[in-house]
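Below you'll find the structures, each written out as C-alpha cells.
Readers should treat all values here as calculations from the given coordinates under stated rules, not as data from a laboratory. Remember, predicted model here, so these are calculated numbers, not experimental data. Cβ atoms are built from the backbone, for glycine too; each structure is taken alone.
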Structure I
Amino acid sequence: MLSQRMAAAVHVPLWIDLAAVAVGAMQGGAFAARSHERNEFDLLGVAVFALAIGLGGGILRDVLLDVVPAALRDDRYLVTALLAGLAGMLAADHIPRLGLAWEALDAVVVGLFVVVGCLKASQSADVTAGATILLGAITGVGGSVLRDLLAQQPVALVQRTTPYALVAILGAATFVALDEAGARSAVAGAACLAVVFVVRLVAVARGWRSPAPRVASPRAVNSRAGR
C-alpha cells in the first residue's frame with residue numbers, strides 16, 4: 001500500500017492538470033476535423049471529442065475512486081477543453097506536416113495524464129500500489145478509448161499497434177516504484193513522464209508493435225483433436 005505520508009502530502013498543481021486536459025482536448029479537436037474521410041463530424045463533434053479525450057480518462061479515474069470528478073467541480077476544466085479543442089480544429093490542416101513532432105505531442109499527453117492519475121490515486125490511503133498503476137494507466141488511455149468508441153473505429157487500446165497502454169502501464173509502474181523507494185512525488189512524476197515519452201517515441205521510431213497472443217499452430221490443434 002502506498003505510504004500514508006504521500007497520501008496526505010501530495011497535491012496536484014492545477015496547471016499540470018489543466019495542461020494535460022488542454023493537450024488532450026487539442027488532439028480531440030484535431031481528430032474530429034481530420035476524420036472526414038471516415039466520418040463527417042460537425043462542430044459539436046469537435047467539442048465532444050475534445051471533451052472525451054481531454055476529460056474522459058480523468059472522469060473514469062475519479063468515478064473509480066468514488067469522488068466527484070474534478071471536471072464537474074471546476075468550470076475551468078470544461079472551458080480549457082473546449083478552447084483547446086477549437087485550437088486543435090483550426091490547426092488540423094498543419095498536423096500532417098508535424099510528423100514525429102505530433103507523435104511527441106501524443107507521448108506528452110499520455111505521460112501527463114498518467115502522472116496526474118498516479119498522483120491523484122496516491123492521495124487515497126485505501127488504494128494499493130497495483131491499483132495506482134491501474135488508475136494511472138486508465139487516466140492515460142481512457143480518453144482514447146472513448147474517442148474510438150464514439151468514432152466507431154477499432155479501439156487502439158486492444159489492437160496490435162505501437163505500444164500505447166503498455167507504455168502507460170510502464171510509466172505508472174515507474175512512478176509507484178520510486179514512491180515506494182521514498183522518492184519525492186515531483187521526482188516520481190518527472191521519471192514517469194520521461195519513461196512514457198522516451199519509450200513511446202522509441203517504439204514509434206523503431207516500428208515496435210505490442211505482442212500478439214500466442215495461438216496454437218493448426219498442426220498442434222489437429223494433433224490434439226485426433227487423440
Structure II
Amino acid sequence: MPEQKPNVYQRTDLSNYSAKQRLLIRMTDLSFFILIKVIGMTLRYEIRGEEFRESIRSSDGQPIYALWHNNIFAGVYLLRGQGIVVLTSQSFDGEYIARFLTRFGFGAVRGSSSRGGVRGLVEMIRLMKQGLPMAFTVDGPRGPRHEAKSGAVMLAKKTGNPILPFIVECRRFWTVKSWDRLQIPRPFTRACVLFAEPIDVAWDADAESVELKRLELQHALDALVDEGREWRAGHS
C-alpha cells in the first residue's frame with residue numbers, strides 16, 4: 001500500500017448534483033451498505049482454490065479479481081477491507097455504488113466500457129503499478145450477462161499482474177429482475193467461493209492473443225459457474 005492513501009478511497013464531491021439527487025445518492029449509498037453488511041455478516045463462506053490466490057501473493061504480485069456482475073453482493077462482503085480498487089460507471093448509479101464501496105474499504109476509479117473507459121483503465125494501470133489490487137465485473141456495466149469483456153485482460157497485459165477468476169455461489173438467494181439477474185444471498189445461507197487458476201497475459205500480446213486470453217477468462221468463469229451449480233445441487 002502506498003504511504004499516501006490515493007484519493008480513490010475517498011468519496012467524491014456531490015456539489016454538481018441537485019439537492020434532491022444528493023439526498024437520493026446518500027440514501028441509496030447507506031441503504032446498500034447496511035443491507036450488504038447485515039446479510040454479509042450471516043453468510044458462511046466455504047473457499048475452494050485459495051492456493052491460486054496465495055500463489056499470486058507469494059510471487060509478490062497483485063491479483064486482478066474477475067467475477068460476474070450478478071455476484072457483486074456476496075463478492076463485496078467477501079473482499080471488503082483489502083484496499084481493492086474497482087472500476088465504476090460515471091453515471092448517476094455509479095456515484096452511489098462508488099460511495100458504498102468505499103465504506104467497505106474499496107477504492108473506486110470512475111469510468112466504464114461505455115463512458116470514460118480508456119481514462120479509467122489508464123488510472124487502474126497507474127494504481128496497480130503502485131501495488132494496489134484490482135477487481136473487474138467483467139460483463140459490466142450493462143452486459144451482455146456472463147459475457148467477458150477485455151478490460152481485465154488489457155490491465156494484466158499492461159501491468160504484468162495475473163487475472164484471478166472467481167465466483168461466489170450461494171445455496172439460497174433472491175434474484176433481482178435486472179439485466180444481470182443480481183443475486184442477493186438469503187441470511188445465514190452457505191456461500192461457496194471458487195477461485196480458478198490465475199491467467200497471465202504477456203506484455204507484448206497482440207490483438208489476437210488478447211482475444212484468446214479473453215476467451216480463456218470466459219471459459220474459466222463458465223467452468224466455475226458449472227462447478228458452483230454442482231455444489232449448490234449437492235447442498236439442496
Structure III
Amino acid sequence: MKARKLRIPIAPEGWLFILPSAGIAMISAITGWWWLAAPASVLALAFALFFRDPERQVPHLPGAIVAPADGKVVQVRSGIPMDFVGRAAQVSIFLSPLDVHVNRSPIAGLITDVGYRPGRFLPAYRAQASDVNEQCSLSLQGEAFRVLVRQIAGILARRIVCRVRPGEKLAVGERFGMIKFGSRVDLFVPDEVRLHVNVGDRVRAGESVIGVMG
C-alpha cells in the first residue's frame with residue numbers, strides 16, 4: 001500500500017511569505033547555523049498553516065447562502081436599511097489568526113461593485129470595526145436577491161486582498177479574496193432570509209449555511 005503524501009493547499013498570496021522563510025531555513029541548515037534554521041523553519045510552517053486553502057464541499061440547497069469566511073459568528077442583527085440590499089440582516093464573522101483566511105462567495109451572482117475604503121485597525125471582534133476599520137465591500141446580484149460581503153481589516157490584518165472586479169460572475173462558494181492575519185467579514189442579506197446561525201457559532205467558508213431565502 002502506498003503512503004499518502006501530505007499536501008497543504010496554499011493561497012497564492014502565501015508564497016511571498018513562505019518561500020523566503022523556507023529559503024533562510026534551508027541555507028542556515030546547510031551552513032550549520034541551527035540557531036537561525038530552527039526559528040526560520042517554524043516561521044515557514046506557521047505561514048503555510050495561515051495561508052492554507054483547503055477544498056470545501058458546497059451544499060446544494062436551493063436558496064442557500066453560505067458563509068463567506070471561516071470563524072466565529074460575533075454579531076447577528078436585522079432591520080438594517082441598505083441601498084443595495086434593501087432592508088437587511090447582518091451576520092459578522094471574526095477570523096482569528098488560526099482560521100483559514102480565504103474568502104468565498106456566499107451565493108452565485110454577478111459582481112456589480114467592489115468598493116475599498118481606508119480606515120482604522122481596531123480589533124476585528126468589536127462591533128465598531130464594521131464602521132471605522134479599513135474595508136472592501138463586494139456587491140453581488142443573484143438571480144432573485146442581492147447580498148453584500150464586507151472584508152474588514154483587524155488589529156493584525158493590514159492587507160485586504162480582493163481578486164475580482166465588477167462585471168465578473170462568481171459561483172456559490174468560489175474564492176474571491178482573503179484578509180491577511182486576523183480580520184472580520186460582514187455579510188448583509190435580505191431581511192426575509194431565514195438565518196441558520198447564532199452568535200457564538202463557528203462556520204466554514206463555502207460550506208456552512210448562513211441562511212436560506214424562500
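Output the label of whichever structure in I, II, III has the greatest value of distance in nm of label points 7 Å out along Cα→Cβ at positions 31 and 143.
Evaluating distance in nm of label points 7 Å out along Cα→Cβ at positions 31 and 143 on every structure, the highest lands on III.
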Quick check on the output: 3.1 is distance in nm of label points 7 Å out along Cα→Cβ at positions 71 and 191, derived from one of I, II, III. Which one produced it?
I
Label whose coordinates, when P(r) over Cα pairs in 5 Å bins from 0, in percent, for residues 79-118 alone is calculated, return 7, 28, 31, 20, 11, 3 (choices I, II, III)
II
Value 3.7, calculated as distance in nm of label points 7 Å out along Cα→Cβ at positions 39 and 135, assigned to which of I, II, III
III
Ranked by mean projected area of the Cα convex hull in nm², for residues 15-94 alone, the structure on top of I, II, III with the greatest value is III
Which of I, II, III yields -5500 [helix-only ellipticity at 222 nm (-39500 (n - 2.57) for each DSSP H run of 4 or more, over all residues; to 500), calculated]
III
